[in-house]
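**Student:** Before anything else, here is the set of structures, which you'll find just below.
Just so you know, all these numbers are worked out from the coordinates, no wet-lab data involved. Bear in mind that the values here come from a model prediction, so they are computed numbers and not experimental data. Cβ atoms are built from the backbone, for glycine too; each structure is taken alone.
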Structure P
Amino acid sequence: MKTLAIRFVANFADFLHHMRARWYLYAPVFAVWAFAYARVFIDPTPRLPVLFNWTPSLPYSVALVQYGPHTLRRGDYVVFAFAGEAQAAYPGLRGQPFFKIVRGMPGDALTVDGRIVAINGEVVGQAKTHAYDRRPLEPIAATVIPPGHYYVQGTSPDSFDSRYRASGLVRAEQVLGTVVPLF
């Protein structure tokens, strides 16, 4: 057991020497990790006018963000800071930027039949029963969308959006800006 510990320390010392000799290779990797951890744990708000989407929730990978208050319309693409009920179950989502399409406006009737969600009688999607981590997902409750709230949705059936009670409707103050998809 003692020789295993000595060998581990020697190998780790060799690795540190290798890293120090080739610091220029490791510095960019650590910088990217540092920025990623800062986004997740310190301030998740995107600061650049360019948004990179790596999820299947929308078919666009790169978009321009126009920050500030906007009059939203149905069909607008928005980026908003997450603040749903799911923060207790998924604390890492707090404040994370989500990129979705506005499907429902204040005054629209939101109905749910089983897991089928409709806005003003038009079916907009089906709520899944479980998330990827196998936690159960409840569909949003039927309601009339109140003033200052929006129903947002991604194009993927796996998108975590307003179809679910845990995500819910998006308040106007959560919207960071509108988005112009590039590709």
Structure Q
Amino acid sequence: MSAIDPATFEPKPFDHVPPTQRPRGTPVAAAVAIGISGALIGAGLIAGREFLVEHDVIDEAPWIANTFGWVGRLSWATWMLPVAIGAVVLGLLLVVVAAKPRSHSHVGTATSPALWLTTTDTARASTAAALHVEGVIRAHTTADRRTVRVRVVSDDTNPDIVDAVQHRVGRALAELDPKPEIRVSVDRSNR
């Protein structure tokens, strides 16, 4: 095995990662699945209680037998139409939620190999870059996949602080693909 000489090493050109391989967030259907699984656990507990009642372990009135008897004696009533329509709408909503594509959760870099950063990583890198600008006392960043908002508190030593912060943060995020829009706001310190 040969060692790589850092002086002559050239990285391979970057090939964009296909959209199918980009990291994605949790699907909306996950929350629905958790809710449905909770309901099924509840139904299992009720079925277990009914089993114990049927085998005379618990001396109580059965719930399921009485409920099915009540449902079996029902005849058509006007209140059933809205309930049926609601059940159909709920079923269609569940189908839409199950088919909804997951959103992208990370921003890629234009380096090889591709690195993936969350919006929190982007915000931290932006804050760290802003703190290295002369005159910046404090910095706070909020970020999403398309926009980075940097809010700095500065003294009055640097009149071009907005441009300096924007340049420094832009250099820190230069490898992101797509490059986010950088917005800088400045509060002057009253020390």
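**Student:** Figure out for me which of the structures P, Q the number 102 belongs to, where volume of the Cα convex hull per residue in Å³, for residues 59-98 alone was derived from the coordinates.
**Tutor:** Details: P: 112; Q: 102.
Derived from Q, not from the others.
**Student:** I have 24 for relative contact order in percent (Cα under 8 Å, 6 or more apart), calculated from one of the structures P, Q. Which structure is it?
**Tutor:** Working: P: 24; Q: 19.
Structure of origin is P.
**Student:** Assign the value 13.5, calculated as mean count of other Cβ atoms within 10 Å over residues 27-34, to the correct structure from P, Q.
**Tutor:** Details: P: 10.0; Q: 13.5.
Going label by label, the one that fits is Q.
**Student:** Moving on to the next point. So if we calculate distance in nm of label points 7 Å out along Cα→Cβ at positions 67 and 91 for every structure here (P, Q), which label has the highest result? Can you show the working numbers first?
**Tutor:** Details: P: 2.7; Q: 2.0.
Once distance in nm of label points 7 Å out along Cα→Cβ at positions 67 and 91 is worked out for each structure, P has the highest.
**Student:** Assign the value -7500, calculated as helix-only ellipticity at 222 nm (-39500 (n - 2.57) for each DSSP H run of 4 or more, over all residues; to 500), to the correct structure from P, Q. Could the numbers behind the result be given before it?
**Tutor:** Working: P: -7500; Q: -14000.
It must be structure P, since only it matches.
**Student:** So Rg/Rh (Cα atoms, Kirkwood Rh), computed for just one structure, reads 1.28; which one of P, Q is that?
**Tutor:** On the way: P: 1.15; Q: 1.28.
Corresponding structure: Q.
**Student:** So if we calculate distance in nm of label points 7 Å out along Cα→Cβ at positions 51 and 163 for every structure here (P, Q), which label has the highest result? Before the final figure, lay out the partial values.
**Tutor:** Details: P: 1.9; Q: 7.6.
That would be structure Q.
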